[in-house]
Structure P
């Protein structure tokens, strides 16, 4: 029998997973063996006779389950970025087992007793600030998991956790199935009418990937369908594609998510009540910067009102444009992007197809690297021949002052084996508990690949997404903490988007664009007039974008405030809530409930989708620190940013971290101004 590479020592460069040797079947044994090993370590920590100390309890916990962590990180990165039916079956099987494993640890009475004892005696333990923070986070983690409940409560919490893990996995797989099964084949010239060359090239590549060489296919990847909705003059096909895009997860049959959502919400509400909270939103927000549902609603409402007003003005302009073009119909959701592009062209003399030739993927990657070099002194060298999980994945060694910092993996292209969206993850996180352990960070995106031999061209929104995810990547790469528990992005959910959203600002800096926005054929830089028009139009359609996002955040909040959501009619709830808040008819939520993966593929952003806007209050205000210096790369400000935000992980309370950087609390006025709304 061949040795299992997931259980062997890794002798690969930088101890990357040996992807070429790994098969799906290896993970079943690897999870069983590593969970058993982790259980044994936990029992030894919990049952030791010695009085609890930070070293024999917290540090011991930090050093435990290394092999399980390595197996799980590798597995779940693969199931997100390059999955198949074998992986998906293992994922369905392992999700409840991992949830049970976690519950067994967090509900272990002896283990919790040791942590609680340390927390009670914390002031006499002579801990430094970082150790005190780690102890605080461990204490809160056990309490929020139900470690203080009676036996019946603990048993029910364990059952809920296992069932939620199963439901979240199924939800995500259903959405991926709906996405990968759909294809709009453009057979005729009428089908392809209005589409620019860059989109036709990407559609040809998508067709080739799906075995339809010589044809053109639009997929439900955002970088495929959004430009189709933007440029296609075939209104019937725009409607067909849009309806498919927004119906993911509610098409009936085996991939329908509506029943999963009802059960998930019901179990979350029960969990919150077991822990003494009125509802799941109250439970979830108790451990965030926002603290309460009321605070979240206040922020979202303050932005919602001017956003709706602006969106209605935008809609009036779209209607006028349609009439000018001889179209006599109401603006529907599948029309918005099409007429919006024409209005933008008329108002700003700006056309997306004019911009894209200057936004090559390779150059935008280099722009993100160059920005990190100027801010933080990093260098990036692409390495060839290292093990990767797909041929498209690129590997870069990151250094500072000649010293290895970590590895950065970039996986940029859409494919049917990858879930939609864009994200950052880690194959290994930074810490100093066992020497200087350096991070292996990955950014995963879904850009439409250019034709063979041709550059991959991005929209400005795509370029912004790349900068956003690289901001997350830097948060992981630059982490400089001792303990794994607070490494990198292990911070409050409504703080974690600050490093990513803040990083987006540098993309719009003229000195960045003028250097890296060069024509993919001629090499000529973007003309200053076009650059000026692009930046001047930065708030164009901002009412629409804000309504799309904020409606999703408000619906997420309301779902998790429900007292008894078991028999909820999802479609009716969505319709009623959107009507209540005054959602414009021609705009849909950015993520409708049946495919809202942030919220239902696990509970990472459940009752927390508002986090992007909470962080945006900070990022808009934070970039002001550079603006006030008159230099977007001001060295002193960049050093403070590195020290208090990008390298600090979860070392301190997020409010304290922000104030340490900025010198004061953030002001919402900066957000309103950034989005073009009156303060």
Structure Q
């Protein structure tokens, strides 16, 4: 079976039906390329063709490039890869420039290569489906649209309008596509889709792309026009400020777009192919495809979920504590149509928690992203109470009270009696060991940790923590609930700080250690950003609050001492203590921390940090390495100790939970892509200079000996 079915009807219109064999979606794989070659040969051999219509036999139109193939493209294959891309584009260009009408009957989502295929047609009619998405999201995987997407989008929209769609990978629906002039018409059924495409082909016996007609001018002006030239003079600096030089894809996209706008279409397509080859054969796209595509898809498919437990859905969820976390979990749950009981000590406190959902929903209504009716439905699902008896019939209860073991034990015992038979009791804790908290439960097998991240409405990750006695059935139910509310679950075993809080702590601590060593605070923050972290360690410490860090360190020290162990004090601890007790600076919420927070002004580093400043010589790369290695090595320790059970959970969790540099593909992939032998040498050097936290885990040496990746 071929990936493109060729059918010529009585009107001499060729219908090309896209139907990749052995796949649920169409992709630009070897089957497609072979079928395209055959198709073009048939078209070239037949002069009696009135027009061409592309359609799909799948549920969607076309999914895009084959990422399994792309991840294999190595630098030594660059020339071969480039010629393969150019060959495919030349065949699509032949169809586009034959002079006969070419239409796309788009029956659903068309992203990446699928949208590029549609753009290569003169006329696009789409099914009026509000779920359908169009666009070029390649940049999110470290790539660029290499099938003509840059060239055609630039010529159809102009440079000033096109950048968000290319460099941010913005996707859009049918209505937006129509308003941009990228979709010409819509249809209500697949038959009407084909009928409209056919009618247009018949009405336009001679056709070409608007940009292939002599005299066509780029919308908004060419790169040489004053308005565009002014924008282009500052655009690279603005882009560099965003990427910090970590992401070659947006830079390559900008270059391909601007260079391509100054030459003819065919030369522009070649320019695009060269940049595409550079990215596709590079390491960063492999890092990002591995985690953001293969890793996330594995988690969606239940990679860490017990296989032999039937799928489960939560019908009613109780939440204890209506503070920031509890209110956020209530919103995330109710917005997916699940009934919520939000309990606090007083009805007023619970109402305040519900008001958080009201605020978020009102904002969506004002932006036109949600109807008032839908908002009211979601709010109607949240029942507020101060009476534990209202939790009767919940099949999942999540406590989200203050990080205090005694308080958590008290609310657990008060609430779990109201769970349905087989119901799950969960704790939203960021550091307290689950096995210890589970001791308050009447059935430890049904007790689990669900660590949400703040703010819950924006943060996609949920860290599921198994206690020593948590059953497989409870884990499966927790996994299903996290997916039910549209979030990404990772599964870890119990330990203090679990995975994310523990590794996140190493990043913040390293920033504080650098400050204690005398490095200028602005250099510390910039080095973290250039490493690829979204926020500097001093800024994030302010967000977390210095008092909370002091409290967690004290609790950890107390717990370790009870086990006969100790947590040595470091320069980071001394700085936290001085900031709080000497200077009264407790963090952002208190209005003063490492940063000043002037009312109505931009935050800036506090001048008093000069107290720690010395004339310490350290390169920026040394600081970048310290930030990335201290987190990566501790993540590997988590895998070695069994806190993490899979590299996928480590990579996805590190990016989505603690903001580890996305360009690396995650904390474990950072070591893989660095080269494990080189990483061992670097870790040894850092250990000698800065201490045991950089000591390479035995697992790193074992992987090198076995010639395996992590």
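Just so you know, all these numbers are worked out from the coordinates, no wet-lab data involved. Everything numeric here is computed off the predicted structure, so don't read it as measured data. Cβ atoms are built from the backbone, for glycine too; each structure is taken alone.
Once distance in nm of label points 7 Å out along Cα→Cβ at positions 71 and 535 is calculated for every structure in P, Q, which label goes with the largest value?
The maximum falls on structure P.
Work out which structure the value -14500 belongs to, where helix-only ellipticity at 222 nm (-39500 (n - 2.57) for each DSSP H run of 4 or more, over all residues; to 500) was derived from one of P, Q.
On the way: P: -17500; Q: -14500.
Matching structure: Q.
Using distance in nm of label points 7 Å out along Cα→Cβ at positions 391 and 543 for the comparison, can you identify which of P, Q gives the largest number?
P
With mean projected area of the Cα convex hull in nm² computed per structure, which member of P, Q shows the largest figure?
If we compare mean projected area of the Cα convex hull in nm² over P, Q, the biggest value is for Q.
Comparing structures P, Q by mean count of other Cβ atoms within 10 Å over residues 47-54, which one has the largest value?
Q
If FRET efficiency 1/(1 + (r/R0)^6) of positions 135 and 207 (r between Cβ atoms, R0 = 30 Å, to 0.05) computes to 0.00, which of P, Q did it come from?
Values: P: 0.00; Q: 0.75.
Working through the options, I get structure P.
Which structure, out of P, Q, was mean projected area of the Cα convex hull in nm², for residues 175-382 alone derived from, given a value of 17.9?
Going through each structure in turn, the value belongs to P.
Between structures P, Q, where is distance in nm of label points 7 Å out along Cα→Cβ at positions 287 and 487 highest?
Details: P: 2.0; Q: 2.7.
Greatest value across P, Q: structure Q.
Out of P, Q, which one gives 16 for relative contact order in percent (Cα under 8 Å, 6 or more apart) as computed from the coordinates? Could the numbers behind the result be given before it?
Values: P: 16; Q: 9.
It was calculated from structure P.
Can you rank P, Q by mean count of other Cβ atoms within 10 Å over residues 111-118 and just name the one with the largest value?
Working: P: 19.4; Q: 26.6.
Of structures P, Q, the maximum of mean count of other Cβ atoms within 10 Å over residues 111-118 occurs in Q.
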